[in-house]
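Here, each number is a calculation from the coordinates, and none is a lab measurement. What you see is a predicted model; the values in this text were computed from it and never measured. Cβ atoms are built from the backbone, for glycine too; each structure is taken alone.
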Structure P
């Protein structure tokens, strides 16, 4: 083979290798794009849930003094349980938002 043919063969081989690298990079970028999309959707859902839970807490908070005035132990304990359950939901929603806010792993 002549040197020009060898050069052409080497160039074609490099082209194939670069095409494979390009394909791999595109797949990685596509994967990252999907992760960001899922992250945005999770953040939206977490915000929505947080707003709803905060509204529930406001309703519960407004009833605290009335429950205390009744001086009914069972009612107070039920209110305490309701506050704990709702607070736990709020914490879970906030943590879900924090998890969704993390940057996708770099490739």
Structure Q
């Protein structure tokens, strides 16, 4: 089975960092923050195999670009697959109860190669 290389975009990395810091500092739950990060890392790692299992999101223009998402622990993990390069680009990690559209507008989709 083909394995895809995972690439985490700066915005997604920032989302992960900010959420973990919020859990650690504001909620004062260091162990919970570490477990949450592990859970997100494991979920993202599953995309290295069969990343096309999730449909493109319905919102445009991201649908036309092939941006997909998966739900993990109340968070949407948005990603884009470059089949030719064998890579999965993690674009954003957004709490599912937040208004998604303003945050989707911040995502940068890699150049198609």
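The table that follows gives values for the structure above.
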read-out: Structure responsible for 76, with volume of the Cα convex hull per residue in Å³ calculated and labels P, Q on offer; value: P
read-out: Winner on distance in nm of label points 7 Å out along Cα→Cβ at positions 12 and 36 once structures P, Q are ranked, highest first; value: P
read-out: For FRET efficiency 1/(1 + (r/R0)^6) of positions 20 and 68 (r between Cβ atoms, R0 = 41 Å, to 0.05) computed as 0.95, the structure of P, Q it came from; value: Q
read-out: FRET efficiency 1/(1 + (r/R0)^6) of positions 4 and 84 (r between Cβ atoms, R0 = 41 Å, to 0.05) derived as 0.00 - corresponding label from P, Q; value: P
read-out: Origin of the derived value 30 (relative contact order in percent (Cα under 8 Å, 6 or more apart); candidates P, Q); value: Q
read-out: Structure from which 0.50 was derived, FRET efficiency 1/(1 + (r/R0)^6) of positions 76 and 92 (r between Cβ atoms, R0 = 25 Å, to 0.05), options P, Q; value: P
read-out: helix-only ellipticity at 222 nm (-39500 (n - 2.57) for each DSSP H run of 4 or more, over all residues; to 500) from the coordinates reads -9500; which among P, Q; value: Q
